[in-house]
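In what follows, structures are represented as structure tokens.
Throughout, read-outs are computed from the coordinates displayed, never taken from laboratory work. Worth saying up front: this structure is predicted, and the values here are computed from it rather than measured. Cβ atoms are built from the backbone, for glycine too; each structure is taken alone.
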Structure P
Amino acid sequence: MKLLISALAKFTAGFLMVGLLLFLPAGTLHYPSGWLLMALLFIPMLIAGFVMFFKSPDFLSKRLDAKEKQAAQKGVLAFSALMFIGGFVVAGLDFRFGWSNMPKAVTIISSLLFLLAYLLYAEVMRENAYLSRTIRVEEGQTVVDTGLYGIVRHPMYSATLLLFLTIPLILGSWYSLLIFAFYPAIIIVRLKDEENLLTRELTGYAEYKQKVKYRLIPFIW
């Protein structure tokens, strides 16, 4: 029950925070693209949360723990938070003042890519029982090198790259996209720091890096 209450509290807090960041700058609740994003973001999240609660409560508890201990990663999370706040606020203002004129086809395609990214994220969680929101090595942890992990070393970050870069397009804001465009740089800093830790502390990870060459995007990097 404590886990359920904690999960629902964080879900509700996230829903309210995103809603406030979008609809207050928009100056209205009649912001269709804002509601579209809210639905795409939070309905799958709620479903996934209940699935984890009933099938793997320990994994859900791990996913709820977002307290980083490393100073470098705290900085990454801070920049990420600023990016999200700025991106959502600018998107709301963009809708309010009509700065962007985005074709509906872009929003539709972006919504489909967003859902695809969610499916990739879910597959990563299925493949890797050690996946957490903080960078750490657990006792007994082993290297996962099959499935998506056989294609790139950080498929979770690959999924979030697609997930987050489609958000401003779903919201219909080119200006918001300029802010979210900082995300690849943020995730690269986090990724490199994580790889240094895994190479030092996780047995077999150095060999895994030789086996799987690409970190984030197949055939590119």
Structure Q
Amino acid sequence: MLAARPHIEPRRVATADSVMVKEVYLSLQGESSHQGMLCAFIRLTGCHLRCTYCDSEFAFRGGTRRKISDVVSEVVAMKTPRVELTGGEPLLQPGAYPLMEQLLDAKLIVMLETSGAIDIREVPEKVHAIVDMKTPSSKESDRNDYRNFDSMDARDELKFVIGSREDYEWSVRLMNEHGLVKRPFSILFSTVFDQLHPRELAQWIIDDRLPVRFQLQQHKFVWDPNARGV
């Protein structure tokens, strides 16, 4: 049985009944171990980071304030077993937590794409958290909260987006320093699109015999890299 995330007193507004939504759409999951599977996406507005390689700056502002129940109903109507909450940074919104809980209540497989700079201890335990560690080329690596490693279980995945050899070596060093290979969660290595050729990263992983999952942003190869709603 998977262990529950450590309990802390909630800081969020438990009565939140709405979220600021940038877009809701149906596509194929482009990343993580769920890659290629039919999935609904809920993109929430807002982010406190400004990563150099961000591909969703359009989600920093704007959107529509929507009732959580209406968002859940829209996703259920899409008739897919999977849904991912993404951003921006979805955990900045108090309503993200009851939204995940209601999606779970609807018997959906719920994924969360979040940065490594947000504490995930309050994320519902059945949610599959995909935690994006910020590498040096992002210019936000000093914002990572390493306490998250102790809050992640076998459902979760730790993602490193790598744009250079420096990013790669930094990631490997972090893995060794924190014993991440022995942790219950999976580790993902992917490239900054159009900045580091996937073949280079693949060869580094092979050369070092790294026990990580190499991945691409599938949607950027299937559709236009700048396309929305895919």
(request) Please state which of the structures P, Q yields 1.5 when distance in nm of label points 7 Å out along Cα→Cβ at positions 58 and 74 is computed from it. (result) Q
(request) Identify the structure, out of P, Q, from whose coordinates helix-only ellipticity at 222 nm (-39500 (n - 2.57) for each DSSP H run of 4 or more, over all residues; to 500) was calculated to give -24000. (result) P
(request) Tell me which of P, Q gives 1.8 when you compute distance in nm of label points 7 Å out along Cα→Cβ at positions 90 and 114. (result) P
(message) With relative contact order in percent (Cα under 8 Å, 6 or more apart) coming out at 19, pick the structure among P, Q it was computed from.
(response) Q
(message) Looking just at distance in nm of label points 7 Å out along Cα→Cβ at positions 26 and 178, which of the labels P, Q belongs to the structure with the highest value?
(response) Q
